[in-house]
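**Q** Input: structures, listed below.
Nothing in this text is a laboratory measurement; each read-out follows from the coordinates by a stated rule. Quick caveat: nothing in here was measured; it's all calculated off a predicted structure. Cβ atoms are built from the backbone, for glycine too; each structure is taken alone.
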Structure P
Amino acid sequence: MVKNMIKTFETSEMDIAKITAAENDRIDELFHMTWFELTGMLIENPTMINNASHLLFVLRYPERVGNHASNICKSVVCALTAERVELN
């Protein structure tokens, strides 16, 4: 996503921006699925709390990177069209 976001920023190609923003939905889906699975494991085995809490933060960081990449793509489309659009 980051490579495509940079390419979108450099070339102002709206098609790449739309594809990149759509990829963020998949990242969000994987994040939430893993989050719920990990929290379920914590409920079953509370001794994992320390390690699992660190892993939850690690899961969060790529999700945020995807959000930022998507937002930059939205900004590029906005700069090109002068309209606020929702890409994902």
Structure Q
Amino acid sequence: MNFGEALEALKNGKRVQREGWNGKNQYIELAEFISYKNTNNDIINAEHDTMGNKAIAFVGTSGVQVGWLASQADMLSEDWKIVE
């Protein structure tokens, strides 16, 4: 699968990963309903007009990274697959 197909799979609720990733059980998924607590202890739930309240989350051995950014190698690779 190419990166465009991987993005469509994410939007359809699938988890995806690259064959070439070194760590086992690493994948990306779509995170929704993102919120955070600010310094005033207010819960902020950002709702953007253009993208909504979503981000790509990378799930790996060290935990979850929300707001994962694909490298050029990731975007140009054809080794994306759906995690079963």
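**Q** Going by distance in nm of label points 7 Å out along Cα→Cβ at positions 27 and 59, which of structures P, Q comes out largest?
**A** On the way: P: 1.6; Q: 0.6.
Largest calculated value belongs to P.
**Q** Out of P, Q, which structure matches -30000 when helix-only ellipticity at 222 nm (-39500 (n - 2.57) for each DSSP H run of 4 or more, over all residues; to 500) is calculated? It would help to have the intermediate numbers written out before the result.
**A** Details: P: -30000; Q: -4000.
Structure P accounts for this read-out.
**Q** Which of P, Q yields 40 for relative contact order in percent (Cα under 8 Å, 6 or more apart), as computed?
**A** On the way: P: 46; Q: 40.
Derived from Q, not from the others.
**Q** From P, Q, which structure was volume of the Cα convex hull per residue in Å³ = 116 calculated on?
**A** Structure of origin is Q.
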